[in-house]
Structure 1
Amino acid sequence: MSDGISKKVVETALKNKIHVITPNKALISKHGDYLGKLAEDNNINLEFEASVAGGIPILRTIKEGLATNKILKVYGILNGTTNYILTDMENSNQSFPEVLKKAQKLGYAEPGNPKLDLNGFDAFAKVRILSALAFNSKISKHKCLMEGIEKIELKDIKIANQLDLRIKLLGISELKNNQLFETVHPCLVSKKSYIGNVGGVMNAVIIEGKPVGESILQGEGAGPGPTSSALLSDLLLILKGNINNPFGVSVSNLKSLKPYNIDNYTNSLYLRFEVKDKPGVLSQITNRLAKYDISVKRLIQTPDKKNNKATIVIITHKTSELNSINCLAIFKNNKNILKTPTLIRLLG
């Protein structure tokens, strides 16, 4: 997708002074700097509006509409397939595999291998493009936190509902201490929040900047209508004779941003443990959390007397990514915990 024939076709066209319009997010997120420089050197356009968020004109909004703003953060729902699955699991009360099959039948998920949508890769490629445009930076090559929705169970959706929360797969790009922080992972968000009410195959992108404040763009993220809308808008721009820098500013002026240390990323956590229903198990868990400075904010314990099991859900106060990773690694050796605990971060 990002190399081989895709790269060769675009590269050859640019070298031969042929304008290029592409929806290939994998290509741009990996080779955007190089291809952008080729376009500039040959005084032609490389346009890729359809590569991020389908019919939402997010890239042109950042490049042109918000060009005079200092953007601090861009985040949102960037993958319609995962958003549809999470929404339908809640509405239909069906499991992840059941809803995935439905999404494949409807054409929202790849019929053969939908892995790149489900594991977060698709959204992460879009995050890297958004980062470059928002912060006038080179395409990031840093290793970052990327998680998908494959481990989300119907049980998690139901418990989130009890807590007045919803699960959304979010892509986040932010400047922290002038260092670049990029991530994709499931988040628990309030049902009262804007992002918590974006359902189905819809995408939504929230931009925080100065002096504009918060800007929100929402629309369909995929499909023939949204994609053709984006492609034709690129074509119209080229037909007008406007030669633009692919990333808003010259590639030679793009900054190299240092990566933010992911170990310092802080969140409240949702932790779900499936355990043997016996005395002392809960105290084992809370004692282990305390050793890693993870304090309990809320606790829900649901026994399954018939099977001599229990579900323990803990919402923590904010803790660092390093603490949570180290802590969960220790639980693998506890024979009273029946499976690897489920961890979902809370937004904000």
Structure 2
Amino acid sequence: MRYVKRFPLLNMYYNALVYYPVPSNITYYWNFGILAGVCLAVQIITGITLAMHYTPHIDFAFTSVEHIMRDVTYGWLLRYVHANGASMFFIVVYLHMFRGLYYSSYSYPREILWCSGVVIYGLMMATGFIGYVLPWGQMSFWGATVITNLFSAFPIIGTEIVYWLWGGFSVDNPTLNKFFSLHYLLPFAILGMVILHVVFLHEHGSNNPLGIRATVDQLAFTPYSTYKDIFSIIGFCMFFGFFVYFMPNLLGHSDNYIPANAMVTPAHIVPEWYYLPFYAILRSIPDKLGGVIAMFGAILILIPLPFFVKAEVRSAAFRPIYRYLFWLFFIDTLLLAWVGGNAVKYPFYELGQLCTIYYFVYFIVLLPLCCLVEKYLWKK
């Protein structure tokens, strides 16, 4: 140990991954963070490799992707790992966020930790969207056209924002070049935020299933948590590999294997599955500007959550009312995803409106009210 202290980097590694104390009762639900880190590393490595063979030009983008798939050694594997890796990344991040909501991990003193996680999530959303445009297939082109046009709903500056995103007066070559540059840059911004996220985590330590501050019953991260992380990573890689090798296109859209054509509109334009709940919220509001505000608000509402929801007991294991509301919210989110993948017609439109109402009522009304009711019942 005395030799480790002489080297700052080794000492930092020792304090962060060896000596770092963790509550002895944390479960495998606390492993989603390390799995998200693995996904980020996979995306950066495969993305850099794919960029060596990709051509960001509207005349060559689609054929360069086909070149990667057919001619580059193990190019098909790189592309399938990268494409499915985005879905895997969102899967573990969603599970990580729902676990944080279930155990109120956003509560004092971890407010900044939660907010940094929401920023990471926002950067992921942006990175995933612009990455979906790069293959320049039909869904890529029309997805970019629909989503970027949403900014035109903002008064005065909306049109200028759209023209800036396009780099002209339509989705064209400048748009593709701009999106490629941003898609290459943003993962490193995510990496920087992840480092900050870990720093904030180590400032106050991990939460635990009991929701109480564990300062006595703690164990060193290695080997207690290291073995659990390794086991989770092995299981996750098996799950990931199953999609890559046996169902590589299940989570994508078949229209993206058709070259982009501005003269042919797909029958049903949908984003990737991990955007569907917010896409459903967007379409559930009759007014365009209201829909855009609601869509962005559904994400931004997570930032002030720790500051207006203050529960004396954090774990849902001891909060039956909150537990009931949480699982309704979880089902509501799944329903929004299902609605977002369907056409705007009866009964999906009406169901989407009901689910959108519950989504916002859950955060704005039910959570604060639940805390007040629980506080009153515990006093009695």
Structure 3
Amino acid sequence: MKRRIERAAVLGAGTMGARIAAQLANAGIPCFLLDIVPREPTADEKRKGLTLESPAVRNRAVTAGLEAAKKSRPASFFTPQTAKLISFGNLEDNLAWCGDADWIIEAVAEDLEIKRKLFERVETVRKPGTIVTSNTSGLPIRIIGANHSGDFQQHWAGTHFFNPPRYMKLVELIPGPNTLPEVLALLEETCDLRLGKGVVRAKDTPNFIANRIGTFSILKAIEAMQKLDMTIEDVDACTGPAVGWPSSATYRTADLVGLDVLSHVINNIYENAPDDESREVYRLPALVADMVKRGWLGEKTGGGFYKRVKGDGGESEILTLDWHAMEYRPRQKASFASIEAGKGIESTRERLGVLLAPASRR
């Protein structure tokens, strides 16, 4: 009988982990979702008489992540009922659940040591033949999975989903040094035919393919913005649908990814690609470093390059970062004659011709 993924486990219920679990549930695959146990109860939990032994406290992180996925817009779940396919717990009390999973997906913090220590624990509970993958944005698959048993390494790979997983079509599949061909084939088939993804096999190089290209474009956009004294809106107008890119363009995409994750990705390339001819491009910009220091990480913290606030009348308003003053201001409309001229042209190729034509030819 041909093997099939019947049940999965996702370790980490943050922005990516909870939404990967949601997409598994959307595909009809029952899923365990686990996250860390808090160090202590909150003041509100203490007032309710809860202790660190209370399930509500121990599962606080995972329930928060799952609730955020339920409320996310665009919606992470097909229907509210779909979430019932997810069983949630924590990494201390419920890690043994991984023994009932056919596929274990790690989606914890983008930190090599945190991931390696977690997999040491996973090795003790997984059953032989269980597939284990990491959703790392670009840390070396060969290093994360090193020092494990032969069976683990034969069933080990990277599966890099993109945020939001329900809507972003790409999944990068990265083999480890000893991954069995049939394991890669099963992962590819599952991601393609059941999760609705477009699968690209990538080599185990720093940040793989998409993030290597994506961070390059973001960094060059920041460089051009500062050099030409453009606004956030100007850059997104030039790097969105006008050139065949998604409407999230440059800075809305960065907010969705999270500036903390973006910083990890940028630093990872710089540190691990010493011979790359474009290495100096991958220096973390002072602007991004300052935003991370302030806790302006994007959507997950309520504000990054853009910030959604309530207006005086209770209506929602989007503010934009003034990168000169490092303050938020009302959003401004960017206006470029070439972009306006190209709006009626459906073909991206033809539209780019209009955008790049000298002003005298428009």
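Bear in mind these aren't lab numbers, they're just calculated from the coordinates by the rules spelled out. No experiment lies behind these values; they were computed from the predicted model shown. Cβ atoms are built from the backbone, for glycine too; each structure is taken alone.
log10 I(q)/I(0) by the Debye sum over Cα atoms at q = 0.10, 0.13, 0.24 Å⁻¹, for residues 111-206 alone was computed and gave -0.35, -0.55, -1.14; which structure, 1, 2, 3, did it come from? Of the structures listed, the value fits 2. Each of structures 1, 2, 3 was scored by FRET efficiency 1/(1 + (r/R0)^6) of positions 231 and 335 (r between Cβ atoms, R0 = 35 Å, to 0.05); the highest score is held by 3.
In terms of relative contact order in percent (Cα under 8 Å, 6 or more apart), the structure with the greatest value among 1, 2, 3 is 2.
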